[in-house]
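Down below are the structures I want you to see.
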Structure I
Amino acid sequence: MIFQKLSQSIQLGNKEDEVHEILIDSSLSTIFANAGWLEIVDEKGNFKAFINKGISEIDVFEIKKVLRKNHFNIDNQPQYIKDAKSLEHSERIQKLPFKSLLIIPLYSHKQKLGTLVLLKNETDGFDKEMVDIICSFVSQASIAIKNFRLIDEAVATERYQEELKIAKEVQKSLLPQSLIFNINLQITAFTKAADEVGGDYYDFYEYSDKKIAMVIGDVSGNGTSAAFTMAQMKGVFQSLVQTEIPPDEFMVQANKALGRGLEKSSFITLTFLSIDTENQTIEIARAGHCPALFFNSQTGEISYLKSKGLGLGIIRNKDYSKHIEKKKISYNKGDILILYTDGIIEATNELGEEFGFDKLKNLLYLHHSLNTKEISNLILEKFYEFTETQALHDDYTFLIIKFV
């Protein structure tokens, strides 16, 4: 019986395709139908599978066209057509041997799964008992198909969760385990991975006790691909930074190195800066990343350190050097620099409003007298107060540097 076959198919861990074959083969043989076809759709209603037995695809197309012209809806309700050749506009199917059609849609909890169509060569070829049998077959097959999809969904979810776990572990391992210590700087870093795992990245390199390099970036995409792209970025940073090249040249070389391995759709936004505590200067280059926020303690003004820059991996040839520039500024004791990713700025509240640049700027203006840890805590307090229960779909990261 079909019921046993369907049950065994699930128990043996077979695929949904086998249910399709069992349904149409059992239906054809049980009621001695001459031909038939089965159409299956996915959860979104998109075509997934088509099986035809005893009839060509062209003839299926012609029959469906006749049914549409006669306003038969084969998708929602069972239909029994005693003589298709007597229908209007049936000229194209007169040469076919088939006369009677039985059409049974497949449903599971109001979700459309597909349609089964059976054909016989004689007029009025299906009696009530046959219709009841096929409806029973279709009902059981629909349950089996739904069960297979639930199993596939559970397996995919489990696999995704495992990949997500790996991605989070990779991401965590790539970030510095501790902050660098320098008597001329206060540094506080904060990062939080979203549920989907983005690709926020930051790192440090100490050339000497008077010169430090920092980087903060955001990898496009999420999940394992973002985590492993982040790993590539860390490798490039750790290799290039040791040569003590200027920030703009760092970007050019990083773009060249990453361009060979990045997926075509991937790119990285990045800010690289070099701090010279002896001469009290900052050299900075920006590859499409959020502009750094700079508080000048002498004037009390806050500005964005904007410079021309295109994300790494967007242009993968020599022309990239035309799209990047270095900026150099001097700083004084008491000045503050905040580097951040767009997860902070683009986070929304329940009204869909973004946290935005201005809130971050105002917080810095009001609390610049505090140390970096206190400023960090205030930013997070206001950030969580703003977003409340809203799910955060992107990582959010910031570095606060105060010159002392």
Structure II
Amino acid sequence: QNRFIPSGALLDLQSYQNSRFGSCIAAVPDLNQDSYNDLVVGAPLEDEHQGAIYIFLGFEETILKKYKQRIAAADLAPGLMYFGCSIHGQLDLNEDGLVDLAVGSLGNAVLLWSRSVVQINASIRFEPPKINIFTKDCKRNGKDATCMSAFICFTAVFLSAHFQTASVALRYNTTIDERRYTPRAHLDESGERHTQKELVLLAGQEHCDRLHFHVLDTADYVKPVTFSIDYELEHLENGPMLDDGWPTSLRVLVPFWNGCNEDEHCVPDLVLDARSDVPSAMEYCRRALRRAPPDCSAFTLSFDTSISVIESSRRRVAVEAVLENRGENAYSTVLNISFSRNLQFASLIPKDDTDINIDCMTEDKHPNKKVCNVSYPFFRAKAKVAFRLDFEFSKSIFLQSLEIYLVAN
């Protein structure tokens, strides 16, 4: 009866032949402090008989097939030969609570100290939690800005119980809107989007740095601002090492407050009122023909009540319009203007003294359409803007009527 069942083979570097990989094998207690025992395999003839050892990590009831670390004699000291011909890993030789390795070579024994493993937990919180663009509470570079604080916090957790009073040096980078060509926020300290800092963490104690930053006017208030931190141990060659597979970066989004109810859903109510200066049949009768109301009533009987009259001498048409938002903030408000081919768009001029901008664009494929952004990126609640549209009659296209459509959404 077979007492053993094959479950795979451990893998070394495929480039080495006749390395005697596996001529020495040692089971060792938990080297990476994950509660699973590990395995060290010697290959004393690798590197032209200088030798090397391979460390394989245990996981649950098996050994991971791919080695985690390769230690070559050539990287330790000159003159070592047949390194890995014998391995012992059961004792804590330097009394730091971690099992160390003793590796034999020709005429030498090499002691390898184990390193403690640490996990770094990172978090970011903001004060206030959302960017309020409606309240400019500071000035930066002479401009009104929204000022905020980011609290970047780290906690070091050592996996070995013997290191609960230890410390570790950390280096981290902070970047705002890393994937945008132009960031929407800047750090107060440097005026840039990026900063680097160093700190020392005590085991189990949270350390927080406060970074002041500000947001100026931007065209995009919809997508949140991204805060990114990337961190690493400051001394990579000695001291503790990061737990393999533990995150070393964090991305956090800080949203813009949209000025609406607590449900974060804006419900605008856009109302558009427009009137052209083309007179109705009744108005034309009274003003142009100067007839009395009774006569004009008889005159208009032959017209539909919605019909307007255009005199042949007229060269321009004007439309007076008012756009009002009776609801909550309206984001990406657009005014669509379309008109018949016998008209040419001349101008759109806001009336009165208003800070609401209306920017119009023309598409080459649709010369008789205009798409206008109203107070981009958002049209405030209870805001109102009056404007005048001017059109000129085409000198080459003549139609029996004209049409002008205005739609706000």
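Each reported figure results from applying straightforward, stated rules to the coordinates on display, with no laboratory input. Everything quoted here is computed from the prediction, not taken from an experiment. Cβ atoms are built from the backbone, for glycine too; each structure is taken alone.
Please state which of the structures I, II yields 1.7 when distance in nm of label points 7 Å out along Cα→Cβ at positions 219 and 339 is computed from it.
Values: I: 1.7; II: 2.6.
Structure I accounts for this read-out.
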Out of I, II, which structure matches -1000 when helix-only ellipticity at 222 nm (-39500 (n - 2.57) for each DSSP H run of 4 or more, over all residues; to 500) is calculated?
II
Compute Kirkwood radius over Cα pairs in Å, for residues 243-322 alone for each of I, II and report the one that scores greatest.
II
Of the structures labelled I, II, which one yields 66, 21, 19 when semi-axes √(5λ) of the Cα gyration tensor in Å is computed from its coordinates?
I
